[in-house]
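Enquirer: Several structures are given next for inspection.
Values quoted throughout were computed directly from the atomic coordinates according to the rules given, and no laboratory measurement underlies them. Just so you know, these numbers come straight off a predicted model, no measurement behind them. Cβ atoms are built from the backbone, for glycine too; each structure is taken alone.
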Structure P
Amino acid sequence: MRKKLKPWQKETIQIVVVVVVAFGFYQGLAIALQTPLPILSVVSDSMDPTLQIGDLIIAGKADYQVGDIAIYDLRGITIVHRITEKRGDSFIFKGDNNPVADPETVPVERIRGKVHLAVPLLGYPRLFLHWVGI
């Protein structure tokens, strides 16, 4: 005869399964889209009105062109801005809502991906986890 699980044991197993599936989905998406950052939440208004705080964005590797919205690293900070100019193998970025371009050129090696999809409001749960330090 099989031992019946207590309600808290069932809930614990369900939570573990959800976490494992979510982690596997994220890692699979990272592999499929060829980027370590396949899912991000917009955290500032620098890309208003195109992207707004709380939007969830899906990004992946691409051939980057002027006009694309892309993700890059600036001294450990992840930036989501539009490519406004190409200079050799580097790019100039600018937020749509910013008065001036970003302070430095970005070599293609520092670009983490191109934004392929933005879903309004779905980024807020991820932002909440970030704000509380998780």
Structure Q
Amino acid sequence: MNIAVSGTCTVNNGETLSGTYSTTQGTATTFSPATPFSVTCSNDLLYSITANTGLNGSHATGTCQGSSCTKAMANGSNYLSYDVFYGSTLVPSSGTSLSSVGTGAAQTYSMTAYLPALQADPTGTYTDTVTVTVTW
């Protein structure tokens, strides 16, 4: 008798980053989510989490924590550059993946948005959508 057991993962999407940014503030601004997202994978299943550059990544400029910013929020034709990092350790989410092993229970992850100081953009609401992918 042969039995194949396949592993699965599910993602609970809870991340929404929001806050207020001042274009005249001389220091960078960080935002953390009110509700982190969680990943539930089968016990002992290796998985990885990656994030894309969002909808406006081609408009990103400047430096985010020592690396080039890879994302931009849009308000019409105006853009605020930023990047998203895994947790409070500020590990870049673009170009890197975060790996873990499933436990059968929900494992919680948080992302932090980082906006460089003194971006001289008009006031308004800036938005972007970043897709997080879990592979196993």
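Enquirer: If helix-only ellipticity at 222 nm (-39500 (n - 2.57) for each DSSP H run of 4 or more, over all residues; to 500) is computed to be -9000, which of P, Q is the source? Could the numbers behind the result be given before it?
Expert: Numbers: P: -9000; Q: 0.
For helix-only ellipticity at 222 nm (-39500 (n - 2.57) for each DSSP H run of 4 or more, over all residues; to 500), the value -9000 is produced by structure P.
Enquirer: Which structure, out of P, Q, was distance in nm of label points 7 Å out along Cα→Cβ at positions 44 and 68 calculated from, if the result is 4.3?
Expert: Working: P: 2.2; Q: 4.3.
So the calculation was done on Q.
Enquirer: If you don't mind, another one. A value of 25 was computed for relative contact order in percent (Cα under 8 Å, 6 or more apart); which of P, Q is the source structure?
Expert: Working: P: 25; Q: 34.
The read-out comes from structure P.
Enquirer: Out of P, Q, which one gives 109 for volume of the Cα convex hull per residue in Å³, for residues 12-83 alone as computed from the coordinates? The partial results should precede the final answer.
Expert: Numbers: P: 109; Q: 134.
It traces back to P.
Enquirer: Here is a further query. By the measure Rg/Rh (Cα atoms, Kirkwood Rh), tell me the structure among P, Q with the highest figure. If you can, show how the numbers build up before the last one.
Expert: Working: P: 1.13; Q: 1.07.
When Rg/Rh (Cα atoms, Kirkwood Rh) is computed for each of P, Q, structure P gives the biggest number.
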